[in-house]
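All of the numbers you see were taken from the coordinates with simple rules; none came from a lab. What you see is a predicted model, and the numbers here were worked out from it, not measured in a lab. Cβ atoms are built from the backbone, for glycine too; each structure is taken alone.
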Structure I
Amino acid sequence: MNKGTRVKISPKLLWKKILPEGAENTYITTTRGTELLGIIFATRWMYKREITVWVTQLCVHREHRNEGIVKSLLASLKTGNDYAVGILSSHPFSISAVARAFGKGVEDIDLGVMKLEAKDVMATCPVTYVRDAKLRGALLEDQPSDGTISCADTQFWVDHGEPDEALSVMKDKGVTWPLGFLPEGHEYLLLVKLESRVES
């Protein structure tokens, strides 16, 4: 697929893509009256006999951000028994929200855990686009030269205008972004090993 190519995807195909058969899938919405404010899709599966979660979609209406909706959606995923949580997203706010909800925040991401386990976790994921993603970045491959640290080529061609704006907002607040540059057609990769399961 060439840069800028738009692909139409039916709701049925999208549903199948992010909520695969044979896995424990979660789909939660937040509404106010008839207005949809936010959604989360996630998949759970066993990785090395441990329950692992992948957030396949996390969206909040732009006009309703900073209202605690993302926090509530992510809190609804917690069971106390999960080993790790992963997400691929082009949006820094989504990455930051998952890092904060399941770890200590985006500036305290354990890059060592990601380096050691991201490839194997993703290779066992029942979600096809996660399993087939090509890992990129200094953390995950030998000698990248483009400023990438942790991302994946998912052929997800979206306008990076809003994500770039979000990243600028975070940097203006003094946040040090640990995941590097994001090329077109890629998504940032985050894997958080849950704090209660991290070996001391």
Structure II
Amino acid sequence: MLLNLKKVMDDIEKELDEKDQIRELALKISREIVRNSSALIASINRGEKEKKIVQSVRELKSKVLELHTLVDEHQDIYNSGFVEDALQEYVEALLLRSAVLGKQLPGHAQLRVSASVYVMGLSDLIGEFRRIALKLIMDGKLKEAEKWVREMEELYEAIMKLHYPSSLVNVRKKQDTARSLLDRTLGELTTALAVSKGIRRASK
């Protein structure tokens, strides 16, 4: 007869119940971080008032701190996927803000994320740079658009230097996407510049 089986199982169920509650709360906060990060990126792209953006950054950082406090002692939950996905969005939003303001990019230690999470968020930044460049092209601000395309090139060159196993940083797909986005944007800028030069010649 297994005399202590009930106690052993009761202890296991108690621990798993607690972990399940933590996981559910972490999932909820992670979703909020994704939503808040997306909203912050949209606000930056719309050029909304600095006061509103500062408040959004403050709220986002607060959510990230809440998530860290919850899962720091539960590495299995942190590594389950959804936490890192949310933190990638957070990294992308904060890096975009720094880039738009012309400030130095915060490093991964400053943002309290792993190197791999940081790289994934950094890689996604090229899509936001493309969005900015395309808007400038549509507005006829080609010199400003060229600046953002150069930023895209610099970012692409940086992430292409990373040659590590996917178990360390699964960045290969994002590298391929970055190459495609850069090529398309270069093509669109080149076409816009050619059209602009043609218009100037015709007007002389």
Task: Entry that produces 19.4 once Kirkwood radius over Cα pairs in Å is calculated, selected from I, II - done: II
Task: Which entry (I, II) yields the derived value 14.6 for mean count of other Cβ atoms within 10 Å over residues 44-51 - done: I
TODO: State the single structure among I, II that was used to calculate relative contact order in percent (Cα under 8 Å, 6 or more apart), giving 17.
DONE: II
Task: When distance in nm of label points 7 Å out along Cα→Cβ at positions 68 and 132 is computed for each of I, II, the largest belongs to - done: I
TODO: State the single structure among I, II that was used to calculate helix-only ellipticity at 222 nm (-39500 (n - 2.57) for each DSSP H run of 4 or more, over all residues; to 500), giving -28500.
DONE: II
TODO: Consider the structures I, II: one of them gives 13.8 for Kirkwood radius over Cα pairs in Å, for residues 108-179 alone as calculated from the coordinates. Say which.
DONE: I
